[in-house]
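Multiple structures follow.
We did not get these values from a lab; they are worked out from the coordinates using the rules stated. Because the structure is a prediction, the values reported are computed rather than measured. Cβ atoms are built from the backbone, for glycine too; each structure is taken alone.
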Structure 1
Amino acid sequence: MVKVTWTDQALDDLDSICLFIARDSLQYAKLFAIRAFEVTDRLERFSKSGRVVPEINREDIREIILAHYRIIYRIITEEVEILTVHHGASPLEFSNLS
């Protein structure tokens, strides 16, 4: 098993998304946060279960799709680092993912 860690950027992204969702429904905001942590916790055992990010095409940079969002992560030897939670309709910034 590998260790899953979240960058400050990814936690800030998740917080912003949940605040946005909470404007309409606090319940759905909480549910989204719970689901985000659940899907990333699975990476402890299945680190390559996400697909390779098409725009980058590197085996170590992968993503999991959750609703309209892309949870992008990097595989490091014994660690999975959650890099960002990004809305699927927005262009991806490559500088944040290296």
Structure 2
Amino acid sequence: MLPLPLKRLTSFPGGDKAGHFILFGILSFLLNKSALVLHPKREPVHLVLTVSLLLAILIGLEEWSQSLFPARTMSFGDLFASYGGVFVFALVASWTNR
């Protein structure tokens, strides 16, 4: 059961994809921004790539795991929307680091 703000977000066509993009994008931004703050001496590009790649792998595993449950559905559309959010918000975290 989704909270009311998220239910409104997903109530229109494509809303589920928008939810994946925004929620995983926010997670990407927060993880990348935290890594950049905690490791200021490391190369920012490599740090953002590493964090984003690890997050993308976890997202892929999570989406794949849905195929193991009869009540859930694995969706490449959801996966690509999630990856899009990770990519765009990782760029935002990188740009705001300068």
Output 14.8, 47 (Rg and Dmax of the Cα atoms in Å, calculated) maps, among 1, 2, to structure 2
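Given that relative contact order in percent (Cα under 8 Å, 6 or more apart), derived from a single structure, equals 43, which label among 1, 2 identifies that structure?
Numbers: 1: 31; 2: 43.
Computed on structure 2.
When distance in nm of label points 7 Å out along Cα→Cβ at positions 53 and 77 is calculated, the result is 2.3; to which of the structures 1, 2 does this value belong?
Working: 1: 2.3; 2: 3.1.
Structure 1 accounts for this read-out.
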By the measure mean count of other Cβ atoms within 10 Å over residues 21-28, tell me the structure among 1, 2 with the highest figure.
2
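For which of 1, 2 does distance in nm of label points 7 Å out along Cα→Cβ at positions 69 and 85, calculated from the coordinates, equal 0.3? Working shown, then result.
Details: 1: 0.3; 2: 1.7.
Here the read-out was taken from 1.
Starting from the value -10500: which structure in 1, 2 was helix-only ellipticity at 222 nm (-39500 (n - 2.57) for each DSSP H run of 4 or more, over all residues; to 500) calculated from? Could you put the intermediate results ahead of the total?
Working: 1: -10500; 2: -25000.
It must be structure 1, since only it matches.
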